[in-house]
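None of the figures in this text is laboratory data; all of them are computed from the coordinates on show. Predicted, not measured: the structure shown is a model, and the values here were computed from it. Cβ atoms are built from the backbone, for glycine too; each structure is taken alone.
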Structure I
């Protein structure tokens, strides 16, 4: 598609934007499912049509020129406007189509998100879902995601967020651990207690409690640390220590009696929001909005997994 008598082509503009977001031609080629040589040719054609060099290339790095930075901002807005215009037209039809690249936490995806994604895929066969399940923090813009699900407090102000549910947390241990070590009665009893902890967060971040005097942290002694919640839960079931877990992750173990919920007289674990987050400068397509709507509808503020816990 030619955009003007300058010979600008939409695919070349899309390729340039993909390079800016990916940080390399090779990664842009991967995201666009084309060869690196096609990417290079498109950029050469675009620069020739504009009469300006957009990218500074070297054997070790690639960056935008001043003209490239200016063109990127306008080009991104043009693509967003085109996507919005296409959505306005396609909204008259019921079918959704196109790719969605989603990043989500591993354990939450396995226990609760997977059935929802399969249901969404069956209802919208023309939507191509690309799901990355990993507990690591992903950079949506540089890694090319349309959205991510994030548990906990948000720190990146460059993202747009919509809350889809709440993740309540529970203090739990195995019956065997309780028999051997006793149960804590108050928040201070947790200090120095043997604990199973989560490796992606510090103890002060994990062990936060709401009290009458505000939010406070406990300082147990970590005797087993895992960067995966399923392993953390299993270690607690095995009696290695007391732990604090999202209720979505330990509800089944509590219902089976493998874990018991520990209630303190003066504190309760702080609940955390679950947000869908999006890059601020990228148009939110109708298909992505529909997927997020399905999350909020399925989970809500009283998610089904909380039924196993005391109110």
Structure II
């Protein structure tokens, strides 16, 4: 393993406990329970999660996380960059969010590029639109740098950087760093192992999730919405899907990656809440042990 020990490199995220701001997603477990279960697993850090789930006030956020001996890694921030009429306001809001993240103890600003604040379906950009988007990414990086954070772009389903051609264009025509999300890359048609090779040191952050191929095919065919796909098991435990997470981690480690691996198995809870200490926490525990074995084998083979 490179650099820091396992416990200081592997983090959680509320989405692994079903916490998501998307309407109709599912049951939202209380934050005290989620943070306590993270801590009991031995996790030392978490991402912010859905807007409003954890306190937006930095002092209150630090106090809450501190009680559970957790630190904040960063937050996921949708931005609009391709449309000059919307970009200025979006960048202003991003700067304010960077302030709050920094003051809350974060290291990272994880962006994703959306059509508009309502997450309207992706559109095909023309040459001008792509020029605006790429210029906007550079501007956003400068803003985030000025706030003392690291900016990483998250290719994500339902955004303007989703499909392989879009991911490749950003990789080749910009200098932005990336959050490698193994699940979202696979669903969008990008091989995460190849992406890890090609992006190299520009991968500064990683979200690890695996994908059920059958559910992904139905989602990509338009038979299921994202919410429906997640509710039907789109994301599975590490090693049980087609995302080649182990090989992706091996490539990242060989390239000297020393950032955070966030165990982010998106789940949507339906029905009654599982008893405390069971349910999502069981999957996160399993994923932690799987990743621990993967990292150990990578080190042993170095």
**OP:** Could you figure out which one of I, II the value 19.4 for Kirkwood radius over Cα pairs in Å was computed from?
**Re:** II
Original post:
One of I, II was used to compute helix-only ellipticity at 222 nm (-39500 (n - 2.57) for each DSSP H run of 4 or more, over all residues; to 500), and the answer was -13500. Which one was it?
Top reply: II
Subject >> Structure responsible for 22.5, with mean count of other Cβ atoms within 10 Å over residues 243-250 calculated and labels I, II on offer >> reply: II
Subject >> Among I, II, which structure scores highest (criterion: distance in nm of label points 7 Å out along Cα→Cβ at positions 67 and 179) >> reply: I
Original post:
Of the structures labelled I, II, which one yields 3.7 when distance in nm of label points 7 Å out along Cα→Cβ at positions 123 and 291 is computed from its coordinates?
Top reply: II
